[in-house]
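Next up, some structures in structure tokens.
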Structure P
Amino acid sequence: MFPGKTATVESAPDYRGKTQKLSARMDHLGPGVRVALVDDWVETGSQAVAARRLIEESGAELVNVTVIVDEANQAARESLPVIRSIVSGDDLP
């Protein structure tokens with residue numbers, strides 16, 4: 001699927017108990033690269049934390065997490081940069 005060298009990490013289980021494998025091309029990451037993670041919904045934060053691990057293992061730095069809906073758990077919050085969102089999970093009906 002990806003040409004060239006890739007790195008892969010597996011996330012911790014999400015709210016359904018499922019894990020996900022995340023991959024990235026290594027030629028897009030490396031020392032001095034600053035990464036912004038943009039997503040529609042952070043449910044537990046397990047995939048965002050896995051993405052941070054993938055980014056940092058390449059030598060790059062995760063500097064921003066921006067989402068539409070933020071429901072991240074406390075453990076994920078402590079492991080990520082400040083999560084900026086339009087809606088907090090507490091605001092949902």
Structure Q
Amino acid sequence: MALRRPVSYIDATNLTAAERKPYIRLAGIYGCDIEAVFFDVPLEVCRERNRARARMVPEDALERMAEKMTPPAKEEGFSRVTVVRG
């Protein structure tokens with residue numbers, strides 16, 4: 001954002017509003033719109049896809065992440081939230 005590029009991406013698993021808040025604050029400092037893309041994928045589908053990966057995420061980690069995850073909402077400060085169902 002400091003470089004004034006037209007688009008910046010944060011590619012991370014920010015599972016909660018608290019984890020996303022610093023990025024929303026940063027966008028506000030720079031006067032940027034901030035959008036979220038939420039991949040709404042059932043845990044069982046995540047498990048299947050994980051099993052097909054060369055570097056698998058441990059099952060207990062998947063479960064902890066699923067329990068912790070809260071979908072992003074415009075009320076957090078996003079300009080737009082896009083939901084991709086899978």
Structure R
Amino acid sequence: MVDFEVTLCVTEYRAQVLVDAQGKRYVAPFPAHAKRPIQYGVNTKANSVYFSQYQLLPYARLENYFTQQVGLPIRAGSLFNFNKEAGGE
């Protein structure tokens with residue numbers, strides 16, 4: 001039997017904060033690709049673009065797919081932005 005499973009993978013980054021004797025704070029840097037508090041990964045974006053551009057699924061159906069099948073509520077605005085990003089804009 002051949003099967004596949006769709007799973008949600010969340011990566012959390014934490015920055016260490018140190019305070020010296022004079023009260024100055026030092027905050028460790030985040031990885032370069034972690035630019036926002038919450039962001040979608042490349043696999044999520046690639047699947048979205050594939051479904052919307054190659055399979056021609058409308059944004060409403062993609063919203064339902066990601067919410068119901070993957071457990072990741074993605075709105076049409078984000079889906080639109082993924083397509084713009086893939087198109088080089």
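No value in this document is a laboratory result; all are computed from the given coordinates. Quantities reported herein were computed from a predicted structural model and do not represent experimental measurements. Cβ atoms are built from the backbone, for glycine too; each structure is taken alone.
Data overview
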| item | result |
| --- | --- |
| With P(r) over Cα pairs in 10 Å bins from 0, in percent derived as 13, 37, 25, 14, 9, 3, 0, matching label from P, Q, R | R |
| Label whose coordinates, when mean count of other Cβ atoms within 10 Å over residues 49-56 is calculated, return 20.0 (choices P, Q, R) | P |
| Among P, Q, R, structure where helix-only ellipticity at 222 nm (-39500 (n - 2.57) for each DSSP H run of 4 or more, over all residues; to 500) as derived comes to -11000 | Q |
| Structure with the greatest value (metric distance in nm of label points 7 Å out along Cα→Cβ at positions 41 and 57, set P, Q, R) | P |
